[in-house]
Structure I
Amino acid sequence: MRNKKLQVWLPLIFSLILIAGMFLGYNLNGNSGEKNGFFASNNRGSLQEAIDLIKLRYVDSVNIGMLEGSAIQEIMTELDPHSVYLPAVKVKGANEDLAGNFEGIGVEFNVFKDTVNVVFVIQGGPSDKSGLQIGDKIIEVNKVNLLQKNFDVDSIKKYIRGERGSEADLKIIRNNKQQTITVIRGTIPIPSVDAAYMIDKTIGYIKLNKFTETSYEEFMKAMENLQKLGMQSLIFDLRGNGGGFMNEAVDMADEFLDSDKLIVYTNGVNSKKREYRCKRPGLFEKGKLVLLVDELSASASEVLAGSLQDWCRASIIGRRTFGKGLVQEQYPLSDGSAIRLTVARYYTPLGRSIQRSYENGKKVYMDELWERFNSGELLSGDSTKKHVNGKKFTTACKDTLYGGEGITPNIFVPLDTSLSQQKIVRLLNETNISRIIYNYYLEHKDQLIQFNTAVNFSQQFNASKLWDELVKTANGSFDFKSITAKEKELLQQRMVAQLARFKWRNEGFYQVMNNKDETIKSAIEKINK
């Protein structure tokens with residue numbers, strides 16, 4: 001009987017002991033000057049003290065949240081260039097960029113003469129199911145007039161996008177007549193594989209624009225499809241790819257490397273060394289492989305390129321990469337904002353750190369690409385001075401590689417400056433080439449249907465027709481006599497590629513552009529040796 005009574009009272013006794021212990025701990029903290037509860041520290045720091053004083057004593061009302069955000073932003077500027085603060089309003093967009101999808105109606109649009117023009121409708125997406133077409137002009141969404149001149153692209157996106165399952169009542173103009181279409185918003189994929197096609201009977205090509213949550217899955221589908229078409233060699237294009245999730249790059253490297261080879265390792269003062277190794281038989285461990293990189297290839301792109309270069313698995317062709325060897329992790333804050341904090345550096349299998357120096361500050365760090373152009377490096381490939389103090393590494397195939405300052409390619413291809421950036425900008429501003437190509441497509445859709453592939457289109461389409469349309473529409477606003485024969489050829493090629501994009505999307509664009517791409521030519525020559 002006594003045991004039963006004890007069992008009844010035992011939980012209550014334990015609770016009283018726990019409460020007494022917590023009370024005693026609280027008083028001990030209070031006796032030492034702390035008034036903020038059980039787990040608060042005496043070391044709040046000067047920043048928190050300053051904010052508390054402003055909150056309690058400042059003469060006027062203050063938006064403390066905005067003040068804290070500004071303080072965090074200023075702190076981030078004192079760290080490395082890739083540690084950033086994301087205000088709450090920007091977190092969703094930043095996450096969507098790497099999620100591989102967003103919620104909306106499934107169209108691509110451009111604004112011409114203050115009007116939203118539909119330039120592409122995703123096949124099978126919400127807008128496609130509702131009957132929206134390329135060429136439709138959206139003038140209203142849920143009774144919000146989009147013809148307001150103060151609306152920029154982000155403002156328009158805010159009204160067109162929305163939660164999956166919600167309705168978007170669109171007032172459109174089609175063939176000069178108004179009508180209303182209701183679209184049920186859905187989850188829209190953002191492909192990271194821009195193109196995957198066969199250059200010839202045995203050489204495949206894949207273009208990857210970033211490393212998102214779905215990139216490895218997309219990459220594997222592309223690889224499997226190309227292998228079914230007879231691919232024996234691969235050109236993997238990472239030019240302009242600024243990175244993303246490192247694990248996606250690791251998984252891709254695993255498809256090219258055999259056994260349990262080390263792919264990359266990370267290390268930091270507050271992060272233990274962590275190795276990433278091959279885990280499974282790869283899909284393409286033996287075929288010839290070329291990676292294309294340039295000055296905008298960064299982060300996860302450099303992880304992939306560095307691992308394959310260290311193991312002599314691929315030839316790297318192009319120009320020296322950006323040089324970002326820092327690993328970020330995102331941490332949410334209580335107000336919905338977040339910080340992406342650098343927690344470690346990554347190193348290639350040989351131990352190379354790819355990160356270039358940022359000791360002279362963020363501005364100098366970000367401006368270095370322009371300095372590389374001015375120094376002639378992007379034209380000559382001379383990056384020797386960047387490796388004077390760098391550690392040397394030797395691969396199994398006797399190549400000499402260097403630490404720091406990005407990935408230096410095995411074969412250099414200079415930046416094509418045939419058409420100056422200044423001239424391109426002026427031409428775009430004075431003629432609005434995008435609108436001209438868009439209108440040409442709408443007026444000649446029936447003629448374009450006859451072409452089965454983008455390759456046939458680029459070979460048979462008369463580019464001079466598009467050029468004549470450009471000159472006619474410009475109506476004297478641009479001096480076309482200043483365009484050289486070489487510049488005209490490049491511009492025509494780009495215009496034809498943009499025209500192909502309306503029918504064959506990004507894959508069609510790259511099939512046309514790659515026809516005369518010097519880096520692609522160099523890659524094919526390397527494979528055929």
Structure II
Amino acid sequence: MNAPLSDRYTLAYRAYPYARVPDQDRPAPVRHLVVIVGGGPVGMTLALDLGLKGVRVLVLDDHEGIGMGSRAICFAKRPLEILDRLGCGDPVVQKGVVWNLGKVFHRDQKIFEFNLLPEEGHKYPAFINLQQPYFEKAVLDHIRALQPQGLPVEIRGRNRVDAVEDRGDHVALTVMTPDGPYTVEADWLVACDGAGSPVRGMLGLGFEGAVFKDSFLIADVRMKADFPTERWFWFDPPSGSGASQLLHKQPDDVWRIDFQIGWDVDREEELKEANVRRRVARMIGEDVAFDLVWSSIYTFQCRRMTRFHDGRVIFAGDSAHQVSPFGARGANSGLQDADNLAWKLALILDEKAGPRLLDSYDTERIHGANENILNSTRSTDFISPKSDISRVFRDAVLHLAQNHDFARPFVNSGRLSVPCTYDGSPLNTPDALPGGPAHTRPGSPCPDAPVDGGYLLNRLGDATGARFQILALDTDAPAQFAAHGIDCRVLHLNIGKNALLRERYLGKAASAVYLIRPDQHVAARWPQWDENAVAAAIARAIGREV
């Protein structure tokens with residue numbers, strides 16, 4: 001028996017209040033092309049991406065807008081580039097706090113610091129800190145601005161999915177509203193409904209992986225402080241307020257603090273405001289005034305589904321995989337799920353590719369999830385050693401790292417998120433560029449570079465992000481090219497004195513032709529134009545037989 005809809009949800013923005021829709025009064029269920037369950041950052045980004053590609057999307061959210069609490073706060077360069085392609089990258093960066101420097105402490109001693117500032121010639125920084133509600137609002141505001149211009153995205157608040165049935169050629173959903181239940185159908189259903197994913201539960205699907213026996217208390221506090229805009233992490237902090245601590249600055253004088261509090265704790269007691277405030281005061285100083293904005297407790301979980309799509313139901317973001325928050329791999333990974341899925345689903349709906357193209361979504365994003373889980377597990381094991389010998393090893397590394405460079409790579413306070421390279425993807429054509437740089441091999445995300453007063457990724461993008469691109473560097477190629485129903489735009493560039501473009505895309509090669517997917521990952525590359533090779537690579541990249 002499903003519980004009644006509740007009004008107990010603290011909203012930052014009541015963006016899409018419940019309203020009755022014609023579907024609720026139809027005698028038979030209405031069929032939609034794509035239904036997305038969940039209005040968080042992954043669901044809304046996917047809806048925007050599909051809508052820009054001309055796909056009609058219905059978003060069902062069990063709430064009426066954007067919830068309070070920072071939750072995800074660290075957004076990496078690759079997801080910012082994805083948002084830029086979708087038209088809302090700049091507002092996110094302008095609101096966020098840019099940071100590059102991180103410091104690691106053991107007790108009261110600084111061990112070392114690291115700088116994440118990427119090499120020059122990128123439009124966006126390595127990381128920004130931004131509370132999740134602001135991120136979601138930027139995406140939602142962009143959707144709202146484009147809807148009057150024809151963006152085919154509909155959002156329904158307080159529409160909770162209570163039942164899901166995959167019927168082979170479509171999915172049937174029962175939706176609960178304040179006016180009672182109704183039914184809809186979807187050609188494709190995408191579950192972006194979070195770590196607890198009701199959709200996953202309804203289908204009897206589970207996770208594989210581990211839950212680590214440790215707990216962390218998150219506190220967002222508003223204060224005027226002299227702490228610099230840096231990531232500070234303490235092992236065994238002198239304040240004694242936790243086994244480890246993490247401090248991050250956010251916009252609006254809000255600071256995120258994480259306290260490692262152990263497994264066998266009374267969570268209800270720990271979340272009482274007086275107890276949270278006591279921990280915060282011990283860390284920042286009893287004489288520092290602050291307001292408690294939000295608090296929560298989480299556990300480390302490094303788990304994923306066996307497959308990310310099951311028939312006509314697809315999973316993305318936390319509904320498909322979970323990692324510990326150290327390293328900022330949760331939301332960043334989910335946004336890359338959306339980026340990977342949108343163009344593939346659009347091609348399938350446009351009948352330019354078959355449903356088996358979705359197998360590559362599983363292959364590529366499971367590869368990304370495994371990479372994140374590996375790094376997250378290693379971070380967790382180092383931060384929270386589970387045996388005496390593990391603690392001895394960790395403390396020895398921390399002691400050595402203070403004065404010896406060789407030990408510093410072993411210190412793991414959370415390896416920070418980097419974009420995934422899809423090595424081994426069935427969509428890749430074997431590398432055919434002798435001397436080409438390793439970081440732009442097939443499967444790699446395209447790195448940015450300065451080009452003619454702008455940036456390469458902006459030149460490669462188009463209004464919808466729906467097309468394959470061909471990049472011709474210091475070689476001839478046609479003005480445009482089409483094969484297997486796929487129209488490709490061709491961008492010709494002369495390297496000249498552009499050392500960064502040469503370094504990132506030519507390496508030791510004299511010229512190059514790149515085939516670039518709609519998600520700006522490299523599908524193939526050659527030294528010169530070869531029509532037959534390019535056509536074969538396109539066929540491979542859309543999952544067709546050559």
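Identify the structure, out of I, II, from whose coordinates semi-axes √(5λ) of the Cα gyration tensor in Å was calculated to give 48, 35, 26. It must be structure I, since only it matches.
Distance in nm of label points 7 Å out along Cα→Cβ at positions 324 and 452 was computed and gave 4.2; which structure, I, II, did it come from? Traced to structure I. For relative contact order in percent (Cα under 8 Å, 6 or more apart), the calculated result is 14, so let me know which of I, II that is. Derived from the structure labelled II. Here helix-only ellipticity at 222 nm (-39500 (n - 2.57) for each DSSP H run of 4 or more, over all residues; to 500) was derived from just one of the structures I, II, and that gives -8500; the source is II. Here FRET efficiency 1/(1 + (r/R0)^6) of positions 84 and 436 (r between Cβ atoms, R0 = 35 Å, to 0.05) was derived from just one of the structures I, II, and that gives 0.40; the source is I.
For the set I, II, ranking by FRET efficiency 1/(1 + (r/R0)^6) of positions 164 and 244 (r between Cβ atoms, R0 = 30 Å, to 0.05) places I highest.
Values in this text are rule-based calculations from the coordinates and carry no lab data. Note that the structure is predicted; figures quoted are calculated from it, not measured. Cβ atoms are built from the backbone, for glycine too; each structure is taken alone.
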